[in-house]
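A.B. asks: Just below sit the structures, each encoded as structure tokens.
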Structure 1
Amino acid sequence: MSIALDRSQLVFQKTERALRKLSSEQNAESVHSFRTTSRRLQTLLEQLVPDDNRNQQKLLKMLNRLRRRAGKVRDLDVQLTALRSLKVPQEPRRKTQLMQGLIELRVKHEKKLRKMLTKDMFREIRKRLKRASKEIRLETSRDALTVARSLLNEIVGPAGPVSEELLHQYRTVVKRARYAAEFAPKSAEASQVISQVKRLQDAVGNWHDWLTLTQTAAKRLGDVSQSSLVAALHNVTDSKFRHAVAALSASRTTHNVLRPVAIASEQSRRMSTNSPTFVERIESAA
């Protein structure tokens, strides 16, 4: 079989548990757990065992809507974690001010998430999860590792240095590729692919977390000429960017899965960051 039977069934159970936990509390752990498990289920149903039946479509639509709302909370959780880890002497009062602002914004989005996840919504998602787990036809599934590689190949290699916009594309695609690969039966090849894409996901995701925090800080405190704290955040984000691009290059050299990449110039990266399309994609990523 091209996907593991036990893992395909387990993802339905884990999604239901994560949903139940999210309905009772919206802490960082429950929010993150729901987002990751529901994304794994989405990968299974959309990429590995696609089916256009009405129940599956409705289920994915409801999960996606809830996940986007939870994503607002998750973005603030990662920004708070990054800010707390920042050990710099610059502008301690402004750092405290930024921290408090993020906390207040999280409370606001948590209330919206709690309001969205009503008892009726909870019951309907559970009902559709159970139905989808019975309807799924694993004998028609696609090969998990083939799907993972296909997802990675969707990204067109850059004609020049890697921009932040392209790195963002890698971030979302590598995440989906990892989830697809994790459904493969256990093997040395599967372990290698999963290990590789996980390293990429960690490196690129870490860069994105700091980028989001830097953008938030700039909106609240001003640009680098107005705030030394924002300047310090830019320096950290630049370092995370170089590390992420190096991880992509190392992956291409070691396993020949991704195309060669190079680090973009400072000017080209700043231009891509200021692009409305890029900002919109950053803010809408779930």
Structure 2
Amino acid sequence: MQKQIIIMTMNNIRKNYEVGRLVEEVEKAEIPFMWAKYSDMVIEANNENPKVFIKGQEINSDNTYSIWFRVAGTKTGKYPIGRALMLRILRMKGVDCVNTTAYSTWERMGKISQHGVFVENEIPVIPTRIFYKKSQVLEYDFKYPLICKHDRGFQGRSVRKFDNRSEMQKWLTKMDEIKLGMFVWQDYLPLKWDLRVIVIGGKMLGAMRRSALGDEFRSNFSLGGAVEAWSLDEKDKVIAEKVAKVCGLDYCGVDIMKDEVGNSYVLEVNRQCQFQGFEKSTGTNVAKAVVDLMTKSS
């Protein structure tokens, strides 16, 4: 039996760049693949013979190389919980999927949880605060500008910059205090660019610089930021690879920002990082590297 690669997504829409590219490289390598939704999985947890089924097929090391996951977002959080259990069972069956350790350890990998790992492992971070009462925010002596972002924000969409106390208070007044603890408050670094480093199998694949354009302060490619290949220095390479290691990530994107004197800070790590801008700017075939990662151990 020829082994397959499985791609799991929330739906079967083929417009997603990363999924489409992975399919291209899998087909080019003539590797069978199954595209499944999270709702296609069934899990049997027992002491005798735990099993995982996807689209009715029992998944094991005889028929599957690995599984590649895209976003599993629902309001209930049911799929991340199920995915964590599924991965533990599959590891028992000899199927080690992409980012198994991280998905099994963290159902959700928000910015707040990441900072705990970073600080514990002496990875440089921008000074960050988390508050649970509005009075705590109002009592804090911030330096402006000030950055505020949601724990589970993505593609820069939740990031806000307050240029003064008045702007911060206006936003805070509208904020539901119950949700306040899901936001991180950080010092603002004036440089309008950051670095995205992709790490696969513990080694840096490459890096790109993302630059904000015009009045926009966020540098995300999805928000129109300019991207270009970047020659990463040894210090930042070591930082990026260390982040992947301590977070248990086989594949990830590490975002690094610098201050005015060149000190590096890790903004966050993304275990499902997009790579359209990365392939465009660097010419690196990220999708092929992922396929190679999934098949090399089998």
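A.B. asks: Work out which structure the value 17 belongs to, where relative contact order in percent (Cα under 8 Å, 6 or more apart) was derived from one of 1, 2.
C.D. replies: 2
A.B. asks: On distance in nm of label points 7 Å out along Cα→Cβ at positions 144 and 208, which of the structures labelled 1, 2 is highest?
C.D. replies: That would be structure 2.
A.B. asks: Once distance in nm of label points 7 Å out along Cα→Cβ at positions 32 and 192 is calculated for every structure in 1, 2, which label goes with the largest value?
C.D. replies: Structure 2 gives the largest value of distance in nm of label points 7 Å out along Cα→Cβ at positions 32 and 192 among 1, 2.
A.B. asks: Going by FRET efficiency 1/(1 + (r/R0)^6) of positions 40 and 168 (r between Cβ atoms, R0 = 25 Å, to 0.05), which of structures 1, 2 comes out largest?
C.D. replies: 1
A.B. asks: Here FRET efficiency 1/(1 + (r/R0)^6) of positions 56 and 72 (r between Cβ atoms, R0 = 25 Å, to 0.05) has been calculated and equals 0.45, so which of 1, 2 was it run on?
C.D. replies: Among 1, 2, the structure yielding 0.45 for FRET efficiency 1/(1 + (r/R0)^6) of positions 56 and 72 (r between Cβ atoms, R0 = 25 Å, to 0.05) is 1.
A.B. asks: Now a separate question. Which of 1, 2 yields -8500 for helix-only ellipticity at 222 nm (-39500 (n - 2.57) for each DSSP H run of 4 or more, over all residues; to 500), as computed?
C.D. replies: It was calculated from structure 2.
A.B. asks: Ranked by distance in nm of label points 7 Å out along Cα→Cβ at positions 88 and 136, which of 1, 2 sits at the highest value?
C.D. replies: With respect to distance in nm of label points 7 Å out along Cα→Cβ at positions 88 and 136, the highest-scoring structure among 1, 2 is 1.
Every number here is computed from the coordinates shown, using simple stated rules; none is lab data. Small disclaimer: the values here were computed from a predicted structure and weren't measured. Cβ atoms are built from the backbone, for glycine too; each structure is taken alone.
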